[in-house]
Structure 1
Amino acid sequence: MTKYSILFIVLFGLLTKSYSQKKDFVITIKTSSGEMIAILYDETPKHKANFVKLAKEHYFDSLLFHRVISGFMIQGGDPNSKKAKPGESLGNGGPNYTIDAEFNPKLFHKKGALAAARTNNPEKASSGSQFYIVQGTVLTGSAADELKVDQPKLKQALQQFLAKPENTSLRDSLSRLYSTATREAFNKKVFSLIPQIEKGTGMKLTKDVSPEMIKAYTSTGGVPFLDGDYTVFGEVIKGIDVIEKIATMKKDGADRPLEDVRMFVSVQELSKKKITKLYGYQYPVVKK
């Protein structure tokens, strides 16, 4: 067992007492564009404990939101950004550890979701400090249909299906469509083939989606294609407009804002009743 594994066990033990009581942590992220208030989920204890620890140590203070993409997300938490010069490449820094993935189908990439960034790795372990906050877009039409499709399985099944000699003409047709049509038009065509692909591969390509997820993605928006690949561990409960301001800033070719946006992160422990009263956040009912 590594010292970092021991660290998380200790942290989890220390914080479990707070979780089991009727209190929670409120995260305040102050920026030059405004202030965001967030809560972190009990369902992702390792990520919650780590973020609270770093915030209490002022680890995030003066770090940049170094990568912003309008309609997608804003990302920060790279310690190398604290003293970065204009135009300097960022995104590779962090503490000397990762956090085990904590996927939960109830936690998804709706607008305002706080999630852990990561490098490509088989375990999908999260960065120790880098995180992003979702801006996203509202899903309509065929984009909304994507919610009910298991896209990793669809990709695998489509490759298997098109590799069959009898489907050569369809493969060529889709290749041409991919090169000339919009993403929505291409996806609409692929989705129309799902019954045929399921029959040809024996794979079930649709999944159950909660009404809450459908409502969120089709009303306020998000980025559903990240679900199941990156750990969502919190959400902004006040200051959504700040995400909009930062995401739409002028930036360079590496998506870094031309004007530095620094963060200052603090933690306050309050009763869950007070958090609901102050911010309107409704905690999920825990079944006994």
Structure 2
Amino acid sequence: MELGKAVVKNGDKVFAPVPIAKESSSFPVISAQAALAVDLSSGISLYEKNPDTTLLPASTTKIITALVALDSYPLEAVLKVGKIKIDGQKMGLVFGEEMKMEDLLYGLLVFSANDAAEVLAQDYPGGYDVFVDAMNAKAKELSLENTKFYNPSGVDGNGHVTTARDLIRVSEVAMRNPEFAKIVGTKEITVTSIDGKIKHRLTNINLLLGKVPGVIGVKTGWTENARENLVTYLERDDKKVMIALLGSQDRFGETKELIDWIFANYEWKEVKPYSP
């Protein structure tokens, strides 16, 4: 919705409220190498720090991985676990195990499981490399101008990069998908192999979920080189805000600080467009 754009509600023309900073507001200082907070209804930036600097995305990569999987597989599709050689966070998939695609998405987005990302890519028509090509095609389709992927899990790789602005864009699109939004808002769940013999208990590693009012997603990320990453979506008092941090030393604390600062230092007002 554009600044001052009129919309009709109950037969009356009204103007969408826009965030206006209070004069006394001072910007918080955070350790993140890059950050961006956006009011989604108006598209207005609420906070910026190096939003177009390319940095390591870590597991925020899995947002695109999930979108490609949702484009490509039915939720009930059964995928078979092959040989997986991957470091980092795992949900404990076993060679030969069969899982529903939807349950792999829970592992991918709730527990940030690298092995789930690998299975989604390996079982893709054409194989792993074609899946990664599809990730980059999706990034281009969404106009993620400074993003490039070389794997589906987010492990550090030469040239595997994104920006805070690109993460805001892809997360806004992802949260429009009801299945994606449902999964990232799940605090914990147990998923089971098709034969019922293997159970995986998954706990969301997003510590803001269920603790900070209005937070309903989106995705964490961490590697030693990337440091701490976090994309956060919240709805509060009819306001919709998306925040992306890259390279933070305290992603949860700094995101909460930004949320508190935004709602303390901005007022949303109806502003009519200028007409000379």
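Odds and ends about this structure:
- With log10 I(q)/I(0) by the Debye sum over Cα atoms at q = 0.17, 0.20 Å⁻¹, for residues 86-253 alone derived as -1.15, -1.56, matching label from 1, 2: 2
- Taking relative contact order in percent (Cα under 8 Å, 6 or more apart) as the criterion, the top structure among 1, 2 is 1, with the largest value.
- Of the structures 1, 2, the one that 1.05 was derived from, the read-out being Cα Rg over 2.2 N^0.38 Å: 2
- Calculated for structures 1, 2, FRET efficiency 1/(1 + (r/R0)^6) of positions 78 and 246 (r between Cβ atoms, R0 = 30 Å, to 0.05) is largest in 1.
- Structures 1, 2 were shown, and Kirkwood radius over Cα pairs in Å, for residues 30-165 alone at 17.1 was computed from 1.
- Sorting 1, 2 by distance in nm of label points 7 Å out along Cα→Cβ at positions 54 and 206 from high to low puts 1 first, with the largest value.
- Structure (1, 2) behind the derived value -8500 of helix-only ellipticity at 222 nm (-39500 (n - 2.57) for each DSSP H run of 4 or more, over all residues; to 500): 2
Just so you know, all these numbers are worked out from the coordinates, no wet-lab data involved. Keep in mind the model is a prediction, meaning the values are calculated, not measured. Cβ atoms are built from the backbone, for glycine too; each structure is taken alone.
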